[in-house]
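What follows draws every value from the coordinates through simple rules; no lab data is involved. Just so it is clear, the model here is predicted, and its values are computed rather than measured. Cβ atoms are built from the backbone, for glycine too; each structure is taken alone.
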Structure P
């Protein structure tokens, strides 16, 4: 790689720093944008003035806004996101306990979606306007039409209640095998919508690549069709799909909030809803900040990977 090509990923990392600052600043301002007094919301209307004053001092809300902002940044740099009012525990510890579950669910859904979409998209492109293409188009349309809150209960009714193959909810307590069994249904719920989107993307990209001159040249040289399709066309077709996968990762994180609630999955999404219902603002801030920073990091990695994978980007 040339020095210019090496500098490009570094430059993208530097560009991400202002984005991180905006994310942290917006999360900090959440507690100040809530209508009314957040301390009164936490304690209820019957709280005494002394209790309100003590809690406001505990959260540092009696200090000037600039001082609160500096204190918040200092806490982030030291991995201290404050204390949960309802759970009486460190927000950092609570988030760290739940984050691996959400990450496992999101990655599992991403892998299932890619594993289903790539063969389906290639098959659809190779049989354009014929019955496999029409069938897969109809299936992807159905997948796009089903939201998580509708698909999840249907999968529970079919695979858990009627067939009895998979557990209904939770993450299991019997080791890795039990955990994977509990992971299947929520991961499928998230993955089917993603697979429908990626199938159409792969199909479109494959049709474009198959019409290129280098594909016609490869076929004219007598290369086997499988080598032409999978080694040449698919390899180049997956480059734009890579960007979509990174963007869809954020959608999976957002969709995980609903899915985790349906399946009682102990992830950050469920923790966020619990914190909102309990008016635990410090915990809400910690959960939203974690999801936001994850989304920024994944998009950065996707951007860098796209630059490395695409030769045209490296030479520009």
Structure Q
């Protein structure tokens, strides 16, 4: 197939571009290399892809219609995987207008282009954040998600609704994937596992918001890739799937696992809970198992071991050490 991947230089996107190329697909990637984190990291993510004859990169913003003109003039796409977004709960509270523009307006522009080009398959990256402070666990796709508690979550919920509208009106088959705390090699530096690893390694205090009992469903990147590729190949109708590990781990337990792998003790700075944070995320993956054949293979202990090995190898590039 020929696949358009938006946000393809990021953590999840770069892994996806590699997997698509490995299995014989052609890939066009759009990424604006913004300064949310060091653009050098995103460029490094694409080193192997840029050497591949079936890979093409377009640098630009998905909110710029000239960038979309360039992409859709390159090829007739069989499917579009839309990963480009402003991510993160806490930054969205500080910059809600930016999140609305990139996430909602950008997604709508892309859907309009699919409609005009008569491309009828879209895989959209959503998030477990849409579940908000849901007290029912594990979270199922059929649960109400009408009470998001951050602008980021609200924009992703809005995008799911817009995707449904375009499916209903124009027959654009859409699969929305709700990712649960994805981690692994190339994880963004601001995300907890990467940030905590760095702080423990350098002897700096870890900011722990709350009492350490908050729990997350951590999902290793290889498991997420399995789910995304199967969603691409089975994109039909309008569907929403959770992609998680179906296991929760407390924050303090995560820190202890990282201490063990790094051979260093964490210095913990206890801080109040933050607006937008939730007590637990926990994926019910029974629908993804049944319809996608999704079957996560990497428990947190193994995934962390692989992440720490990558971190140690990449430290000289990432941090000049």
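Given a value of 17 for relative contact order in percent (Cα under 8 Å, 6 or more apart), point me to the structure among P, Q it was derived from.
Working: P: 26; Q: 17.
Computed on structure Q.
Could you figure out which one of P, Q the value 31, 23, 18 for semi-axes √(5λ) of the Cα gyration tensor in Å was computed from? Show your work: numbers first, answer last.
Details: P: 44, 27, 15; Q: 31, 23, 18.
Source structure for this number: Q.
Supply the structure label, taken from P, Q, corresponding to helix-only ellipticity at 222 nm (-39500 (n - 2.57) for each DSSP H run of 4 or more, over all residues; to 500) with the calculated value -13000.
Numbers: P: -25000; Q: -13000.
So the calculation was done on Q.
Which of P, Q yields 15.2 for Kirkwood radius over Cα pairs in Å, for residues 141-220 alone, as computed?
Numbers: P: 15.2; Q: 15.8.
Structure P accounts for this read-out.
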Worksheet item: Here semi-axes √(5λ) of the Cα gyration tensor in Å, for residues 205-284 alone has been calculated and equals 31, 16, 9, so which of P, Q was it run on?
Response: Q
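Matching task: 0.70 is the computed value of FRET efficiency 1/(1 + (r/R0)^6) of positions 101 and 173 (r between Cβ atoms, R0 = 30 Å, to 0.05). Pick the structure from P, Q. Each step should come with its number before you reach the end.
Details: P: 1.00; Q: 0.70.
Attributed to the structure labelled Q.
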